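Just so it is clear, none of the values below were taken in a lab; they were calculated from the coordinates. Keep in mind that what you see is a predicted model, and the values were worked out from it rather than measured. Cβ atoms are built from the backbone, for glycine too; each structure is taken alone.
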Structure I
Amino acid sequence: MPQDELGRDQAEIADDYNERGVSFFNLNKYPDAIKEFTRAIKILPKDPDYYFNRGLSYYSMRMYEPAIKDFKRSIELYPEHADYYNAAGAALEDSGDLQGAYDLFTQAIKIEGDIPDYYYNRGNVLWKLKRKDEALNDYTEAVRLNSMDQIFVYRRYELLMEMGQTDRALKDIETAISLVPENFNYHIIKAETLAKMGKKKEALEAFEEATRYISQPELIEEKRKELEKLLQ
């Protein structure tokens with residue numbers, strides 16, 4: 001294999017460009033990262049990670065078309081890598097291709113079925129597609145796989161509220177609070193949920209609990225007024 005003046009082979013040179021790209025990416029210098037990943041690709045055009053990394057850079061700049069192209073190229077080169085499908089699905093979802101995103105998230109799950117984020121991402125797409133029962137199943141699977149992530153629990157809470165399943169939703173917001181008790185917004189949301197259920201005393205208690213976790217309680221006075229109106 002050809003070597004440069006320092007005696008390094010082309011794989012080493014390409015890897016150096018890739019590492020520089022990763023460094024730029026971590027500094028949010030995405031155009032610089034893209035330049036470095038492109039240099040790596042020119043040397044080793046069949047390394048899927050280089051396309052994936054460049055795709056992430058494009059995606060971070062909301063340049064969905066080139067991001068999708070790079071993600072799909074990485075899939076062509078290494079079709080057994082679930083993360084490639086997941087990333088491509090995210091880009092397709094953001095570009096408005098919900099069915100395409102659903103198909104790719106599903107493929108990621110087929111390859112690696114124990115990653116909660118894949119179910120969460122597919123659940124978001126299913127919700128947008130108005131397939132709420134299926135979305136609920138995916139959120140539930142995400143929670144089962146990682147019950148310590150309040151984002152999964154809270155997202156399921158939102159869907160349950162939209163579906164009118166208030167009792168189940170209340171349990172989820174209480175779980176989110178148990179995971180992150182200092183998040184005063186969760187306490188306010190619990191208060192609003194209880195108010196919708198007609199539980200005035202419990203709603204006021206939940207709101208008061210929120211004030212324990214905010215240094216300036218006056219900042220949520222408008223929320224208090226809204227809650228009081230809801231309870232009238």
Structure II
Amino acid sequence: MTAPHVDLSVHHRPQAVSDRIAFGFVRVLRFCADTFFAKRYGHRAVVLETVAAVPGMVGATLNHLKCLRRMEDDRGWIKTLMDEAENERMHLMTFIEVSKPTAFERFVVVAVQWVFYLFFFGLYLVSSRTAHRVVGYFEEEAVISYTNYLQEIDEGRSENLPAPALARRYWDLPATATLRDVIEVVRADEAHHRDVNHGFANELAGLPSGPVAACPPHVVLEPIWKSA
């Protein structure tokens with residue numbers, strides 16, 4: 001399978017105050033990630049994918065409760081956000097196989113997840129538009145990080161390992177797939193999430209939504225009871 005083309009030039013220029021707050025917050029996160037991980041992109045992916053899997057679940061939960069209270073349709077938001085959370089979790093599981101996080105990094109994952117979950121939950125209650133914009137900018141940075149990771153592999157500074165079996169099953173990659181192939185489909189996933197969340201933020205602001213990058217096909221994860 002060939003990963004969909006990713007437009008690396010996509011960037012939502014901050015307009016309203018909430019956009020500038022979201023962009024500034026994500027730039028601070030980027031600075032922290034660059035300082036802590038430098039070019040250890042595999043280990044960076046483990047921690048950041050843990051964070052990236054939080055917004056979809058928070059957004060799906062709060063939209064579900066809102067629709068119950070208002071007795072209205074969700075316009076497809078809940079399933080979209082749940083799929084995003086699941087997809088980001090599979091990214092995490094993939095890079096755990098690649099990087100083998102240390103005990104300290106596992107501690108960082110737990111700490112960061114709780115802090116970010118509580119922060120994002122509160123932010124979504126106060127301004128769901130800002131929350132989705134944060135995710136859009138976060139995914140813009142993810143696309144940049146994975147592009148840099150690909151460059152590290154192409155220039156021989158990172159080893160192009162065989163793709164983990166989990167990744168081959170999830171994205172239906174061939175048996176000969178490598179880490180580079182995995183990073184390409186992960187980057188395409190992130191570009192898709194980038195455009196979806198910027199689109200949600202635009203919709204909440206009454207602005208037109210732009211085009212959405214194609215999402216790489218992957219297997220649908222079925223609950224255990226279906227195969228029992």
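Some observations on this one:
- Source structure of the calculated read-out (distance in nm of label points 7 Å out along Cα→Cβ at positions 22 and 166, 5.1) within I, II: I.
- Identity of the structure behind 58 (criterion: percent of Cα pairs over 24 Å apart, calculated), options I, II: I
- Answer label among I, II for the case where volume of the Cα convex hull per residue in Å³, for residues 30-85 alone, calculated from the coordinates, equals 59: I
- Mean count of other Cβ atoms within 10 Å over residues 70-77 - structure with the largest value, from I, II: I
- Comparing distance in nm of label points 7 Å out along Cα→Cβ at positions 142 and 190 across structures I, II, the highest figure is found for I.
- Read-out relative contact order in percent (Cα under 8 Å, 6 or more apart), computed value 8, structure in I, II: I
- Once FRET efficiency 1/(1 + (r/R0)^6) of positions 54 and 206 (r between Cβ atoms, R0 = 35 Å, to 0.05) is computed for every structure in I, II, the highest value turns out to be that of II.
- Which entry (I, II) yields the derived value 76 for volume of the Cα convex hull per residue in Å³, for residues 126-197 alone: I
- Among I, II, structure where FRET efficiency 1/(1 + (r/R0)^6) of positions 62 and 94 (r between Cβ atoms, R0 = 30 Å, to 0.05) as derived comes to 0.60: II
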